[in-house]
Structures are given as C-alpha cells and as structure tokens.
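So, here's a batch of structures to check.
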Structure I
Amino acid sequence: MPDRRFALLLMAPAAVFMAVFVAWPLVRLVADSLYDIDALADTRSFVGLANYADLLADPDFRAAAWRTAVYTAVVVAAEFTLGLAAALLFHTLGQRSRLLRTLFLYPLMIAPVVAGLLWRFLLVDNFGLLNDLLTRVGLISGPDAIGWLSDPDIVLFSVALPDIWLTTSFVALVLFAGLQNIPGDVVEAARLDGASPAQTLFRIILPLLRPVIAVVLIVRGIDAARAFDIIAIQTNGGPQQASETLSLLVYRTMVRFGEPGPAAAATLYLVAMLVVAVAAFGALWRPGGKP
C-alpha cells in the first residue's frame with residue numbers, strides 16, 4: 001500500500017469522529033443562528049442576520065467579549081512567562097531536574113472542576129485558607145479584608161488563578177521539549193562571543209523557539225478563551241456578571257433561558273478565535289526562516 005494511502009487510512013477514524021462530533025454540530029450551530037427558535041412551541045422562523053445584529057447591539061455580549069479578552073490575555077501571559085522560566089530552569093539543570101519536572105506536572109493531571117473547587121475553598125471570603133494565611137502573617141487585617149470571589153473589581157483575575165496554576169505545567173513541558181531541539185553549539189558560540197544571558201535568550205533562544213511558541217500561544221489562547229467549567233464552579237459568572245465570559249453567556253442564553261437562536265449567533269465568537277489564531281500563526285510560525 002502506498003504511504004499516502006496508508007496515512008489516509010490511519011487518519012480516517014479521527015476524521016470521521018471530527019466530522020460527526022465537531023463539524024456537523026458547527027454546521028447546525030451556524031444554521032440555527034439564522035432562525036428565531038422557540039424550543040417550547042417547537043417553531044422556527046427564518047430571521048436572517050437579525051440574531052447577529054441583536055447580539056452586536058447587546059451590552060451584555062460586548063461586556064462578556066471584553067472580559068473574555070482580558071481573561072485570555074492574563075492567563076496566557078502569566079502561563080507563558082512562568083512556563084518559560086520553568087522550562088529554562090529545567091533545561092539548565094538537565095538530568096537533575098527529573099524529579100522537579102515530575103512534581104511540576106502534577107497539576108496537569110487534575111480535572112478543571114476539581115481545580116475550581118480547590119481554589120474556591122482557598123479564595124472564598126471570611127473562611128478562605130488564603131485570607132486566613134495572610135491574616136496570620138499580618139499582611140491583611142482580617143479574613144474578610146480581600147473579597148477574591150466577591151469583589152467585582154478583582155474577581156476576573158481571581159478566577160484566572162486556578163487556570164494559571166493548572167496549565168502552566170503544560171506550557172513548561174512544551175517549551176522544555178522545544179529547548180531540547182536547540183543546537184547547543186549555537187548557544188555556546190553566542191556565549192563565547194560575549195553575549196549576555198538576556199541577549200542569548202532574546203536573540204538566540206526565543207527566535208529559534210518561534211514555532212513552539214506559536215503552538216503554545218494558539219492552543220492555550222483558544223483554550224483560555226473558551227474557559228467555562230473552572231469559572232462556573234467558582235462564581236458562575238458573578239458577582240454582578242463581573243466574571244461572566246462568552247462561554248458562560250452562551251450557556252446562560254441557550255440552556256438556562258432557552259434561546260438557541262441568539263446563542264447560536266455566538267458563532268461570531270468562533271470566527272473571532274479563528275482570526276486571532278490565524279494571525280498569531282502567521283506572525284510567529286517561521287520554522288527554518290530568518291528570526
């Protein structure tokens with residue numbers, strides 16, 4: 001059997017799965033966005049792009065879109081910074097970092113719902129473990145001094161903490177794998193030429209890691225933008241919708257309020273993520289090219 005046909009045969013089961021469980025639901029989602037659907041009366045009336053116009057005029061949608069963008073930027077920036085620092089540390093230690101790498105990967109094995117519950121107990125007002133610890137060391141006046149999950153001004157950053165803790169290890173693992181493929185003689189030549197550690201990092205290591213960085217940022221950016229369970233389990237979008245992202249807004253519109261038409265118009269959400277992913281891919285992915 002030719003290699004090309006054999007490769008297609010191996011990919012066929014995954015392609016069928018993606019077509020049935022991903023492509024078809026997306027087609028239905030786009031089709032439903034063009035109708036006004038009454039699930040209780042089982043009626044459908046074609047409204048064209050009216051759902052999209054209403055969605056763009058909805059202040060709740062614009063606010064949720066802004067919160068989603070802020071949440072994604074905070075999560076991805078923090079995870080990339082911490083993950084890169086951990087990967088560089090592991091790379092510097094070499095084989096001595098095996099135990100540390102194993103321990104660092106443990107959060108990756110925890111389900112997001114479990115992580116959300118854990119951090120909810122850590123951050124909850126009055127009897128949260130974090131505020132209690134800060135009170136004991138004298139950094140705050142009392143266990144209710146900081147409303148991590150009840151203050152609308154900081155709740156969006158608070159619910160991002162479990163996501164950062166959970167998946168920084170994934171970023172570190174991918175970047176560490178990329179560091180293993182950087183030729184050691186290139187880095188050594190830079191050091192012999194008098195390059196400082198900062199110059200080596202920004203002019204040698206990071207440019208050579210462009211393809212890996214592109215994969216990390218796109219995967220984690222899309223994953224963070226669609227965050228649902230880890231936020232829902234902590235605040236369910238509250239208080240005052242201050243932590244309601246687009247995923248929670250779609251859930252509230254379609255499942256709780258039974259309005260599949262407007263919720264399906266959230267295909268704009270998918271299109272926006274696709275555009276950002278393509279732009280990031282084009283800006284960062286330059287394997288073998290000039291840095």
Structure II
Amino acid sequence: MAMTGMVVTTHVELPEQAIMRFAEQVRTGAIDEPTGQMRLGFDLGTANIVVAVVDAANHPIAGGWVHSTVVRDGVVVDWAGATSAVRALRADVEQRLGHEFTKASISIPPGISDGDIQVFANVIGAAGLDLDEVVDEPVAAARAMGITDGAVIDVGAGTTGVSILEDGKVVLSVDEATGGHHMTLVLAGSNNIDYDQAEAMKKDPQYREQVLGTIRPTLDKMATIAAQALGSRDVPAVYLVGGSSSFESAPAIFEARLHRLVVRPAQSLFITPLGIPMPAQEESR
C-alpha cells in the first residue's frame with residue numbers, strides 16, 4: 001500500500017477540461033478511449049460514492065456514482081453498504097470498458113486516525129481489489145487541478161478538509177466535522193421539516209436565497225475551520241472544492257474569513273474523485 005502527499009502535474013489537456021469531461025462521464029455514463037494503462041479510484045463520501053477511471057495520460061476515461069450514507073463525519077459507519085457499492089461501481093465500469101481491474105486507490109478525509117484509514121483501505125480489499133494508494137481528499141483535488149503549491153479546502157457532505165502544499169508535498173492536513181450534512185440539519189430544524197425534505201430544499205433553486213440565509217452561519221464555520229488551519233501561512237493561492245462549496249456566495253464567505261482570494265473551479269463536486277486514481281508525481285514521470 002502506498003500513501004503519499006505528492007501531487008501529479010502532467011496533463012494531456014487542461015485540468016478544467018478534464019474535470020468537465022469527467023463530470024459528464026459520471027452523469028451520462030459516457031466513456032473515452034484510453035491511452036495506456038488505466039487506473040481506478042473510489043471516493044467514499046458522506047452523500048455519494050464516486051468511481052473514477054483515468055488512463056496513462058491522466059485523461060478521464062469513465063466515471064459513475066451512487067447515493068450513499070456509508071460514511072458519516074469522516075468515518076465508515078456502514079461496512080456492508082460501502083463494500084457493496086464499491087463492488088457494484090467496479091462491475092459497472094468494467095462492463096462498460098470491457099476491462100477487469102485488479103487494484104484501486106481510495107481517498108480519505110485528512111487528519112483521521114490510522115485505524116479509520118485502515119477501514120477505508122479494507123473496503124477496497126473486501127471488494128476484491130488490491131489497494132493501489134491511499135490519498136487525502138484535498139491532495140486528490142490538487143492532483144486533478146495540477147496544483148503543487150497553495151491550500152485546498154475540500155468541503156464535503158460530512159467534513160471540511162484543509163491541506164497546504166509546498167513543492168508538491170503536503171505540509172499540513174486537517175479535517176473537521178462540518179459539511180453539507182450539517183447544513184441540511186440546520187435547514188430541517190429552522191423550517192421544522194424532516195431531513196429528506198431539507199435536503200431537497202437545499203438543492204432546489206427556487207429556495208436558494210432562503211437556504212443561503214439559513215445556512216450562512218454553517219458556511220462561516222467552515223471558513224473559520226480553514227482560517228484556523230491556514231493561520232498566518234503565506235500561501236500563493238486558496239482553492240475551494242467539494243459539493244457543499246457550490247453555493248454562489250461560498251467563495252465570498254471564505255474570502256471574508258481568510259482575507260485572501262479564494263478560487264472555486266467549475267464542477268467542484270467532481271474534482272476530488274477525478275484526482276484519486278492519478279498517480280503521485282514521481283510515478284508519472
């Protein structure tokens with residue numbers, strides 16, 4: 001098992017183009033013709049499990065996802081569900097690509113315990129695959145974006161993770177349990193509705209202004225987590241990724257706390273999953 005803080009920087013296309021293409025593949029089931037060896041990766045998120053396949057040039061080849069609640073606050077809480085979902089997603093991409101995979105990488109929230117890391121890794125083994133690499137979620141996002149220096153804030157459904165990179169290496173990585181799940185809980189309590197209704201409301205454009213007014217303190221707490229992690233470090237850029245960062249006002253809220261420009265790329269939900277199967281820099285040379 002390899003675990004590394006190195007990021008990949010070589011792309012056959014612009015990172016933005018690759019991310020957009022991968023998002024399309026996940027949503028439509030489209031595939032591309034690979035060049036060279038394909039690599040497989042899984043993102044076990046609080047709201048979704050995403051599978052990604054890239055080729056030797058780190059071009060996205062295929063993707064897929066299923067809604068899932070197997071992870072809560074960075075911990076696998078449903079072992080059987082996680083294993084079953086990974087097996088199903090593996091079988092789906094193998095059938096579409098006509099290729100059998102023998103190993104896969106998996107992402108983890110930064111800063112979790114060695115025991116919890118092992119649980120994530122064991123999901124891959126239980127699904128009949130050898131473990132290729134374990135990679136922090138913000139590091140995976142950095143790989144997909146071709147970043148070697150700066151801070152990556154990954155706002156997921158369950159946690160907010162922050163990683164600082166210097167010369168392609170992670171020098172700080174933290175994770176705290178505040179994410180989209182907590183936004184939904186706040187919405188449910190504020191509107192006296194159940195969780196599923198609140199989740200639907202959060203995603204409905206017609207309620208966007210009302211939702212933003214209610215969840216702004218939660219976004220501000222996420223920004224505070226990032227500010228505490230960054231401290232006085234002088235980072236060249238700050239990147240905001242993850243599905244729960246998709247609200248229009250999110251970058252401005254983070255900028256107000258961090259007193260720095262915050263860049264949120266398009267299709268932020270799919271950036272981390274795409275970077276998971278990408279190899280570390282020294283392997284890609």
Structure III
Amino acid sequence: MSVQRWVLLRHVSAAFPSSPSSRSCRTHVLGSIRSAAVNMAEEAKKRAAYCAVDSNVQNNQVVGVGSGSTIVYAVDRLAERVREEKLNIVCVPTSFQARQLILQHGLTLSDLERHPELDVAIDGADEVDAELALIKGGGGCLTQEKIVAGCSKYFVVIADYRKDSEALGQQWKKGVPIEVIPMAYVPVSRMIAKRFGGEVNLRMAVSKAGPVVTDNSNFILDWKFERAQNWREVNTAIKMIPGVVETGLFVNMAQQAYFGMEDGSVKVRKAPISE
C-alpha cells in the first residue's frame with residue numbers, strides 16, 4: 001500500500017466513529033478508495049504496455065505475445081500501431097488467451113513451427129526483482145510463456161508498480177508456480193518441500209471442482225518458499241525432478257522491464273550486464 005493510500009485510510013477511519021450509520025458511510029468510502037486503487041493499477045498497466053510496445057516493436061517483426069491482464073493493453077496498442085502505421089507484424093501467442101486476443105484484434109497469427117525465432121516477446125509478470133528475475137505463472141501459462149520468451153532475441157516485461165520488488169517474495173505471496181505431469185504431483189511436492197523448505201500446494205480451480213489444468217493438460221503446484229534463494233540454482237534443481245515440466249522462475253531471461261507507476265510515469269529497468 002502506498003503512503004498516500006495509507007494516510008487516506010487513516011483519515012477515513014478517524015472521520016467515522018463506530019456507529020451503525022457511520023460504519024455504513026465508512027464502508028462506502030473505503031469501497032470507493034479500493035475502486036480508485038484498482039483503476040490506478042489498470043492505468044499503470046496500460047501505460048507500461050503502451051510504452052513497451054512503442055519502444056520495442058518495429059515494422060517487419062515477429063512478436064511473441066504473452067498472457068495475462070497486462071498483455072491485453074499491449075495487444076490493444078499493437079493493433080493500433082498496425083492500423084495507423086501499416087506495420088507488417090506477425091504474432092506468436094503463449095496461450096489460448098493470447099491467441100484469441102491476436103485474432104480478435106485482426107493481427108496476423110503464427111506459431112513457432114513457422115517462426116521459430118522471434119524478434120521480441122512482450123509478457124507480464126507476477127513479480128520482478130532488482131536483477132529482473134521473475135515469478136510468472138499466476139495464470140497457469142508459464143511453460144508456453146517460457147518457450148516463447150526463450151525463442152525471442154529480446155524479452156520485455158510489462159507490469160504495474162505492485163509487481164516491482166527488490167527481492168522475490170516481497171510482493172508476490174502466492175509462491176512459485178511449477179507445472180507438473182498429473183501423476184507426479186505428490187512426489188514432486190514432497191521432494192521440493194524436503195529439499196528447499198516451505199509449503200507446496202496443488203492449485204485448485206475456482207469455478208470448477210478439482211485442480212487447475214494447464215493448456216498442456218498438466219497440473220500446477222504453488223511453492224511458497226520461506227527465504228531468498230539462489231534462483232538460478234533452484235530453478236535448475238527443480239527442473240531436474242522427474243515429473244516437473246517447467247517452473248515459473250524466469251532467471252536471466254528478461255532484458256528490460258516497464259513498470260507503470262502510481263504517479264503516472266513509467267519506470268524502465270534494464271537487466272544487469274553479465275560479467
């Protein structure tokens with residue numbers, strides 16, 4: 001929570017003492033504040049997405065299109081530029097959602113069979129640390145997202161201010177998503193918890209009975225880690241466990257991140273130069 005929002009909430013609480021009528025007023029005001037905060041985050045997503053598309057997409061490129069709520073704004077801007085500037089752009093999706101967005105906007109759809117090398121990929125993230133290590137997979141598309149990012153010459157991340165952290169785990173509390181073969185989810189869960197600590201849970205669906213099933217017909221585990229780790233080593237170690245398809249740790253993959261900020265600006269962070 002920002003300082004401004006915290007102060008405002010304190011003032012609201014002080015202004016309405018604890019009586020039935022005042023509690024009703026306070027609930028209404030707090031609801032308005034939360035609504036304003038959601039709108040602020042959406043505007044921040046839009047600014048980050050527009051800035052990333054304008055700065056990184058050029059004519060005659062093959063573009064990887066990520067998944068999630070922030071990428072909707074990136075596709076909006078990409079479609080605008082294609083119409084206005086007559087750009088020749090080919091899009092490769094990371095998920096069914098991304099594929100539908102591309103088709104709905106009348107953009108040219110392709111795949112990695114026809115375009116195995118991408119000029120740029122743009123995707124969101126659940127959390128980004130100071131060195132551009134990412135946690136991705138809150139929406140369950142991590143494997144295809146990582147494949148597309150790995151095939152791109154330049155990988156760009158877009159997010160709002162809530163995803164910006166010094167270290168992974170500061171903002172994102174739901175853990176690292178891990179895609180697993182269904183028959184292996186129990187032994188994989190036990191092995192991760194035994195080796196790295198923390199808690200591993202099978203992600204359950206919200207609007208249906210049973211677990212979440214990915215676009216690849218696999219399950220998702222969410223590993224809630226207890227402490228900072230050497231993420232490169234952890235990522236490699238988890239991927240070596242039989243039954244693991246992919247992790248939501250994107251380490252040394254993103255070259256640049258765009259954060260829409262609360263004050264209306266866009267903060268750009270580049271990956272540190274490897275020695």
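Computing distance in nm of label points 7 Å out along Cα→Cβ at positions 45 and 101 gives 0.9 for which of I, II, III?
Source structure for this number: III.
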Relative contact order in percent (Cα under 8 Å, 6 or more apart) gets 23 when computed on, of labels I, II, III, structure II
Value 17.6 of mean projected area of the Cα convex hull in nm² was derived from the coordinates of, among I, II, III, structure III
Comparing I, II, III on Rg/Rh (Cα atoms, Kirkwood Rh), for residues 109-220 alone, the highest sits with I
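Computed from the coordinates by the stated procedures, all read-outs in this text should not be read as laboratory data. This one's a predicted model, so the numbers in the text were calculated from it and none came from an experiment. Cβ atoms are built from the backbone, for glycine too; each structure is taken alone.
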